[in-house]
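Listed after this line are the structures, all set down as structure tokens.
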Structure 1
Amino acid sequence: MLDQTPFPVATRIPVNGIELEVYEAGRQNMGNPIVLCHGWPETAQAWRHQIPALAAAGHHVIVPNQRGFGASSSPKEVAAYDITKLTGDLAALLDHFGYDDAVFVGHDWGANVVWGMALLQPKRVSRLVALALPYQVRTEVPWVAFLETLFGPDNYLVHFNRQPGVADAILDANVGRFLSNLYRKNLPLVPPEPGMMMINLALAETALGDPLLDPADLAVRVAAFQQSGFSGGINWYRNLDRNWHLLAEVDPIIRIPALMVYGDHDVIPPFEALPEFVPNVDVASLPCGHWIQQELPEETTRLILDWLG
């Protein structure tokens, strides 16, 4: 049975020149930190099922709304969201609590940030867990051009970069419909429609699959993005090429112990060469789609705890 413990109350913590809205549980477990990093377009609420379980298992659970999300700072400059800033926020968060390192768990873009921590702040990461998004190897050409070659100019990852402000305005004007259409499970086992998928979802009258969130949880998520807007989170994508340049001289091999968890029905395929770049990786999968820790919360939590234990 899922734990019904109320969601923690947030604290605003100054880090790295900004403020983060941070949720905590298990302060009695100081000394055993675990940091949970949400993806896009999500918030710390995505970890609502894991927070009480991890605290009960003996962890000091730290869950930030990362920059650009919720009530955390949302700088206007696109470059304020590059991978050095996002990982710098998390390192400064450890400093705030007096920790040298922590276990980091990330889903979706949060997983990308956690992989970035292992590359740029390796001494601050004791172990890492990535959900849905495997380590992204640096390509021969910058990432946006690489993605455009693979998927075309209307792919949302490319569109966010080539048409700044367009998607932001459409998503901001259709927050409830977009999130309701996006957060789905039990989707047909077919690739998503081509083109500007996120814009299409924001405008679609109906959606495939079943709702992921109950009405109360969806309302919390909608309110968060009505407050923050989508530009801050989309700016993470607009730093793909900047990140490509920033990582040029960084050792691409991650030696930190890692757990990679895939959803069997996710459109993101497994990365078969992952052990070449992350030699201390364990790989697991669960029978779900992209929203792994929310679709199968108990199974995800047990998998993480068993691996950590």
Structure 2
Amino acid sequence: MREELIVSGRMNHLVDPQLHIWHWQIPLYLFLGGLAAGILFFAALFTILGKEKEYPTAVKIAPFLTPFLLIVGLMALFIDLNHKLYFWRLYTVIRLESPMGWGAWTLMIVTPLAFIWCALNIKVIFPNWDWKYKWLYEVDAFLRKHIMVISWLMLIYSLILGVYTGILFSAFNARPLWNTSILGPLFLTSGLSTAAAAIIMMSKNEHERHKFARIDLMLIGIELFLIVHMFMGFLASAQVQIDAASLFLGGPYTTAFWLFVVTLGLAVPALLEFLEIKGFKMPLFIAPVLVIFGGLVFRFVIAYAGQASRWLY
């Protein structure tokens, strides 16, 4: 019989640093979920504020993206599941300590709300739309009568969805990079920023574009603050957190993070949006595309770098 002495857990191919349980499906879902959450948040917010006519793209047009974003995101989650036939078991129990449970129930509520919102505004896209059946018109009238209730529900659950995309990572204490409370608000802010960028691209109203450029500038500033605060926390913590931060400070994820996320995804579009607000004629799509691209890369970098961080010495 051949005997082998294993002196390190890293010799096991299922253990760090080869451990990548979460592949492209998870960061893609987190990006799409955050983007959808941001769009629904702005639609609900400006409806509650009574500014539907002032910001028509944000309230009535951009939300038509959200059902597709959520469906593709859910498909990505389904592909990632090892036991696909048992996904329904997430809905048989309510566990407040389970991030997966929070996500499943939040999506169960947000997705129908997105479809309802699109149904209420469908004549903006299809002016000649006819529901054909009387009972559908009655449902439509009932929903319109309670539009403020729907708006508040959508506002609250879109915020939960946006924060959840970060909590899904931060709940895993075994990965030092993810073990920070900053990820929840950071992912929420990033999702709102990408949503603002999408609205800027879709809007034909200069006033609306400038309004969301200002909103995006504020969100980018918050993002940069949270990123700096996150690294300050890592560098002032235990050695494992310092090692996690080193992945971005000279480590293998340095270029991807500081070039594609911070510089091209945040700093450059912030400068372009500032110049646009000040009256300079800037190409319309460059800044929003960079923001959306940076948000996507950010999720992938955090997902893969987090799995590369470890507690082993």
Hey, distance in nm of label points 7 Å out along Cα→Cβ at positions 103 and 215 derived from one of 1, 2 reads 3.7; which structure? 1
Work out which structure the value -11000 belongs to, where helix-only ellipticity at 222 nm (-39500 (n - 2.57) for each DSSP H run of 4 or more, over all residues; to 500) was derived from one of 1, 2. 1
Value 23, calculated as relative contact order in percent (Cα under 8 Å, 6 or more apart) from one of 1, 2, is from structure 2
Looking at structures 1, 2, which one was distance in nm of label points 7 Å out along Cα→Cβ at positions 31 and 183 calculated from, given that it came out as 1.8? 2
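Determine which structure produced the value 166 for volume of the Cα convex hull per residue in Å³, calculated from the coordinates; the candidates are 1, 2.
Computing volume of the Cα convex hull per residue in Å³ on every structure in 1, 2 gives 166 only for 2.
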Given 1.9 for distance in nm of label points 7 Å out along Cα→Cβ at positions 207 and 223, calculated: source structure among 1, 2: 1
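Values in this text are rule-based calculations from the coordinates and carry no lab data. These numbers were taken from a predicted model, which means no experiment stands behind them. Cβ atoms are built from the backbone, for glycine too; each structure is taken alone.
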